[in-house]
1. Which structure, out of P, Q, was helix-only ellipticity at 222 nm (-39500 (n - 2.57) for each DSSP H run of 4 or more, over all residues; to 500) calculated from, if the result is -8000?
2. Out of P, Q, which one gives 1.1 for distance in nm of label points 7 Å out along Cα→Cβ at positions 22 and 102 as computed from the coordinates?
3. Upon calculation of FRET efficiency 1/(1 + (r/R0)^6) of positions 46 and 118 (r between Cβ atoms, R0 = 25 Å, to 0.05) from the atomic coordinates, which of the structures P, Q produces 0.10?
4. State the single structure among P, Q that was used to calculate semi-axes √(5λ) of the Cα gyration tensor in Å, giving 30, 19, 17.
5. From which structure (P, Q) was FRET efficiency 1/(1 + (r/R0)^6) of positions 86 and 110 (r between Cβ atoms, R0 = 30 Å, to 0.05) calculated, if the value obtained is 0.35?
6. Could you tell me which structure in P, Q was used to calculate distance in nm of label points 7 Å out along Cα→Cβ at positions 30 and 70 as 2.2?
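Each reported figure results from applying straightforward, stated rules to the coordinates on display, with no laboratory input. Keep in mind it's a predicted model, so treat the numbers as computed, not measured. Cβ atoms are built from the backbone, for glycine too; each structure is taken alone.
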Structure P
Amino acid sequence: MSEKIEIDKGARYPKIIGSFGEYLVCHWLSRSGFEVGIVDHTGMDVIAHHRPTKQRLGITVKSRTRIRGTEGISTYIFREAKQDREKLLEACEAFGCDPWIAAYVECNEYADLFLTSLENYDDKYRSQGKTTIDAWKMTEKQKHQYAVDRDVRHIRFDFKAKNWWPVAVAVVDLT
């Protein structure tokens, strides 16, 4: 029997989950025949080269954790104010890459890793009209659309805890 897993984020958790998502993308691409590396470049987190097809990917990775009850909240991919999209496109041009996006979204009992080209995202999933934020939507309807789209790569991870630390319950003193 597995234990119920709760999330209680440590102080460095945002940095850790971000790095974890980048290395997870590298791991799965590497075991799929790509040469990969983490890059410290504005707009791009991972560069990957698929030897058989000669395709080179420049990937921005967004990693988020959703606590129980918030699993359907979207993950921001690009913010206009930060010029995230432009930074990815510039980095990909500099390195001769096709722009791709990855979203790693972790919940209490499972995590999903999605990977698709920016072109596919723009054609099928980007909100139409003027928007200041582009998001990877995580509703059940949207996840079903990703599942039937052959241009969206997806891996689901199910968590099963066996003898793990319990999450402390916060006690609030109201006196």
Structure Q
Amino acid sequence: MNTPTRSGKDQKNGAKWYKGISQIPEKVVLAILVLTLIDMVLSVFTRYITGRAIYWAEEVGTFGLVWITMIGAAICVKRRAHFTMPTFIGRFPPRVRYVIELINIALIMIFGALLLVTGVGITREALTMFSPALEVNLAIIDSAAVVCGVLIIIYGIGQFMDIIQAGSAPSPGGHS
């Protein structure tokens, strides 16, 4: 008879674990954003105050922007913040909205899979390439697409499962 309580406790622990893990990309994006901002401010300062440019500042900014964009896109999938048409979708009956939502999430996961596969190919090709100023292996930068694809798939699976368990699509415009 303890099974339901234990199951409920396991679900709560699983939810805490998922919440903690799912915040890692957001913290990583914040750290990259702060470092990129410091890099850009330092670059402007040295260029205009000292008259000397930091030769590597542009590369650091570009690398930061790539990672922020890729991880940020996945975070938008997690938060359901991508483009939707709630006014149009809201005109359909609940069952049709449910099917449309499942198809939408499936398409997003397919995009994540394409990004993953393409990212792996590009990363492999970049293994022997290095950036001019920092001489950083470009595979590190290109692997942002792989990370984005994996995160999109993970978040998509979670949303897909949530909608199936709920048995209905979220209310139009009611994205969390």
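1. Going label by label, the one that fits is P.
2. P
3. Q
4. P
5. So the calculation was done on P.
6. Answer by label: Q.
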